1. Matching task: 1.2 is the computed value of distance in nm of label points 7 Å out along Cα→Cβ at positions 26 and 50. Pick the structure from P, Q.
2. Supply the structure label, taken from P, Q, corresponding to helix-only ellipticity at 222 nm (-39500 (n - 2.57) for each DSSP H run of 4 or more, over all residues; to 500) with the calculated value -12500.
3. When distance in nm of label points 7 Å out along Cα→Cβ at positions 34 and 74 is calculated, the result is 4.2; to which of the structures P, Q does this value belong?
4. Out of P, Q, choose the structure whose coordinates give mean count of other Cβ atoms within 10 Å over residues 18-25 equal to 20.6 when calculated.
5. Please state which of the structures P, Q yields 3.0 when distance in nm of label points 7 Å out along Cα→Cβ at positions 42 and 58 is computed from it.
6. Where does the value -0.34, -0.62, -0.94 come from, among P, Q, when log10 I(q)/I(0) by the Debye sum over Cα atoms at q = 0.13, 0.18, 0.24 Å⁻¹, for residues 10-65 alone is the thing being computed?
7. Given structures P, Q, which gives the highest value for distance in nm of label points 7 Å out along Cα→Cβ at positions 114 and 146?
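Readers should treat all values here as calculations from the given coordinates under stated rules, not as data from a laboratory. Since we're looking at a predicted model, the values are computed, not measured. Cβ atoms are built from the backbone, for glycine too; each structure is taken alone.
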Structure P
Amino acid sequence: MVIGASGAGKSTLARQIGAALGLPVIHMDPFFFQSGWVQRPAAETDGLAIAAAQGKAWVFEGNNSRTFDARAERADLIIVLRVARILRLWRNIGRTLRHYGQTRPDMAPGCPERFDWGFLLDFVWRWDSHGLASQEAFLARWQGQKPIVHLHSAREIRHFGRHASDMLACLTMDGES
């Protein structure tokens, strides 16, 4: 289970882990939206995420604090990405430019990339003031129940992704990184 703010590198890391372990990758974003950027009702989003988490094996990336616990119950490991806000903003802008007018592979069909200044302000720049608290509460609940790995820089995330098989083989339930 890979969580963190938008632009932290969740999708990229999840794809690397999935490739290293031969596991399917589940992205949270397609559960939030329908074609045309129509947001699903919260109960439907939650139901889709919880149903997907019931799969046999996966790498599940994305945020939705309402389903954190249901996903964590099935996860073998929780990976938390914590990179600087300015890097997250830069990555979101770069991703938008790279995919502008096209639907990203980890997004719902029919949701072409676009500049959304409200998203950049609320979900990227201000995430530390509103998203971080629910993430911290979740991590506190699961501390000691599941291994939790904290990655704090782009360099740490790249290293973990490049060496995912080795890194995951070294983890134990009582260790936290």
Structure Q
Amino acid sequence: MPHIHDKIDFTVAIFVVQRGRVLLIHHRQLDKWLPLGGHIELDEDPEAAALREAKEESGLDVELLGERPPTTGDGTRALIAPRFLDIHRIHDTHEHIGLIYWARPKNGALTLSASEHHDIRWCSSNDLEALAPPLSAAVKWYCLKAIEELSGSDRTASSHITHHASRIT
């Protein structure tokens, strides 16, 4: 999606973890390993953007993890809080505010979005070291943190996912 504003946009990053591995894509245009994610569109909230981006980029329906406060009244809908927030410079005059979510896969078939990505794969902590090009320090930190926090808490729902392979090229 094109930038909504000249100076700043809001984005989502979704670190999907299953069986001690995190799902990463090798972005075709940026030539970087990244989590699933993208811009929040004008007609959607951050949760909707995260669910849409996960489905578009991986073929998976995911469950966002985080705390959702009780609704406080009419006209208010509480959203799942992202695990982290960041702001990162895209170029000299444009930045992204990133809402960073943890997620688990619910169902679907892992599918490469060939027009956007070179590769999609599940990576263990050890696999992160072998990626080429290497992960940025920030993405690696988030990957390791997501794996650490979500390992051992995978749900039975994760077993309903169709896996064609752990790596699709």
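1. Label of the source structure: P.
2. For helix-only ellipticity at 222 nm (-39500 (n - 2.57) for each DSSP H run of 4 or more, over all residues; to 500), the value -12500 is produced by structure P.
3. Here the read-out was taken from Q.
4. So the calculation was done on Q.
5. Corresponding structure: Q.
6. Attributed to the structure labelled P.
7. The maximum falls on structure P.
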